[in-house]
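Nothing in this text is a laboratory measurement; each read-out follows from the coordinates by a stated rule. Being a predicted model, the structure only gives us computed values, none of them experimental. Cβ atoms are built from the backbone, for glycine too; each structure is taken alone.
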Structure 1
Amino acid sequence: MDRPGLQQLLADVEAGKVDVIVVYKVDRLTRSLADFARIVDTLDKRGASFVSVTQAFNTTNSMGRLTLNVLLSFAQFEREVTGERIRDKIAASKARGMWMGGVVPLGYAVKERKLVIVPEEAERVRNIFNRYLELGSVYALQAELAAQGIRTKARTFKDGRVYGNMNFSRGALYQMLANRIYLGEITHRDKAYPGEHEGIIDAATFEQVSALLAGNRVIHRHAAHAGHPSLLAGILWDGDGRRMTPNHANKNGTRYRYYISSKDKERLSLPVHRLPAGDIENLIINQLRSHTDANWGTPSPTREVILQYIEKITVHLDRIIIHFVGIDGP
């Protein structure tokens, strides 16, 4: 129904410009009974009909409508069976470890319908996985990659358009760190199979990254439902020296928390920075965990615990500086 030509045709029907639609075969118009019903309803309202050149019926009489519905039922059945065969073939091919197309991940290229490693890109992938284990935060990893000029894979379409070659988003990094293709596997639905391609990341590193991702998700959920969710209120500043205060937005029934730069009446031209609260809080909690051996008694520290250890946090575009209590310098 989203075909531009069909939409233009239906618009002309609504405008009263069409008396009869002539088609070669009825399944050229649609192979869905539900869509066909909507089209016929539109035609009836405007006193229009359609005729098939190669099929002896039309919608101007009841017998023609009955024949048409029977033919459309078979057309829809054919479409659904074809879809099932294609899905079954894809599932069987992936179970054998075959690459079945899609967006080629960073680190690989496709040759003769198989994934092959691109050495310079593979080294970039290994560095990203290792740095995530060291930093413990996708937010910090994203900032570091942007500062180092490490960008996404550039892809060229058949028409010459170039896509990619941009800074990594957090979503792209999450997807990359969880992609089992880098283990040498092919996934289908919830199952993974040994692939025909060679892996880039060893199993031990991948499992450590997966465990860290899962742990950060637990911390994020805990922080989102804490009694005082804005754990960093009062100690978070942006790189321009403005305090960052808690804020939130509601979208489709979901509450999203942020920290945003306070307005400076003397520097109104400065851009307002906004940070996802869960990401920056997870990063600080991970850093606090690596610098202290204290037993918090909860899965993540409370605001009181954070204030006990951290005096100030300054967020620059390319780095985050944490000033710990009792320690000179960041």
Structure 2
Amino acid sequence: MALWIGIDVGGTKCAAVAARADGERPMILAKRRFATSDYPRWQDMLSALADAVDAMCASVGDTPCGIGISCGGPLDSRSGLVLSPPNLPGWDSVPITDWFSRRFGVPAFLQNDANACAVAEWRFGAGQGCKNMIFLTFGTGLGAGLILDGRLYSGTNDMAGEVGHIRLMPDGPVGYGKAGSFEGFCSGGGIAQLASIRLPAFLQSGGQTSLSPDDLSAKTVALHADAGDAFAQAVYDEVGARLGAGLSVLIDLLNPERIVIGSIFARSGYLLRAQMERVLHAESLVRSCQVCSVVPAALGDEIGDYAALGVLACGLEESE
């Protein structure tokens, strides 16, 4: 079995993994992590990752057959360039695939993180067996990856799947620089904003909540909703309804067989599902809705590792 290398580049941490293709899901053999802030220059970070790859290859006694790279956008996957992501200052037109290809003498492939996660869930997780699948991040922000007709669809210049920018309401919490956007309602920051927006009116109406106005994160609101707090439950009901509205647009437009949602939905989907399904059934086309299931992501905290490995798997297949 060939040795695969995955590189995950993020604003907080970067990681390298070594794995064997083993059945339905690669078997991860080793992993190295680095704080991005410890390496201000991209050259230094790539060198640290490459040294880690060397060490992992030595530990397993093999050389890699290729390298898959997952990184936050914008980027040019075809040219292998990282194009100034907002969370990676100084990473301007970085030729990341060429750098790793020259360093190790093997092909390297690049995708933005949402697309890479979509590929990972499609090949190794909750989307296995699908021909048409949508993956939504639903974490700090709301990104998406599209698997259409059995292939990753990235668009003309890697901008396909930016569903967080869709406006759902004329006003509301801000996400993707747009008030009332899909990301504004369906993201960690958006849930916190929504709770802050709704709390004054709730209190003025005589409502009571155990939530502190100084601690309205998505996590704390979920914990209080789970404990029966009426205000917290109302916030998650509203988020679930907006999620259903956004998914209805995607279902009507793309007719997927499965929508896989990560992070907050994977942890707190039980707080969102009733309102999500109510709106889905009211808003989307019946025949399209009937063939689409909405499920939580399966790869959990390891999705970044499998995302990079999925990029490599697809890249190797397409280059054959």
Value 3.8, calculated as distance in nm of label points 7 Å out along Cα→Cβ at positions 186 and 290 from one of 1, 2, is from structure 1
Between structures 1, 2, where is Kirkwood radius over Cα pairs in Å, for residues 154-265 alone highest?
1
Compare relative contact order in percent (Cα under 8 Å, 6 or more apart) across structures 1, 2 and report the one with the greatest value.
2
Of the structures labelled 1, 2, one was used to calculate distance in nm of label points 7 Å out along Cα→Cβ at positions 82 and 210, giving 3.8. Name it.
1
Ranked by Rg/Rh (Cα atoms, Kirkwood Rh), which of 1, 2 sits at the highest value?
1
A value of 13.2 was computed for mean count of other Cβ atoms within 10 Å over residues 98-105; which of 1, 2 is the source structure?
1
Among the shown structures 1, 2, from which was the value 5, 21, 16, 15, 13, 9, 9, 7, 4, 1, 0 of P(r) over Cα pairs in 5 Å bins from 0, in percent, for residues 66-105 alone calculated?
1
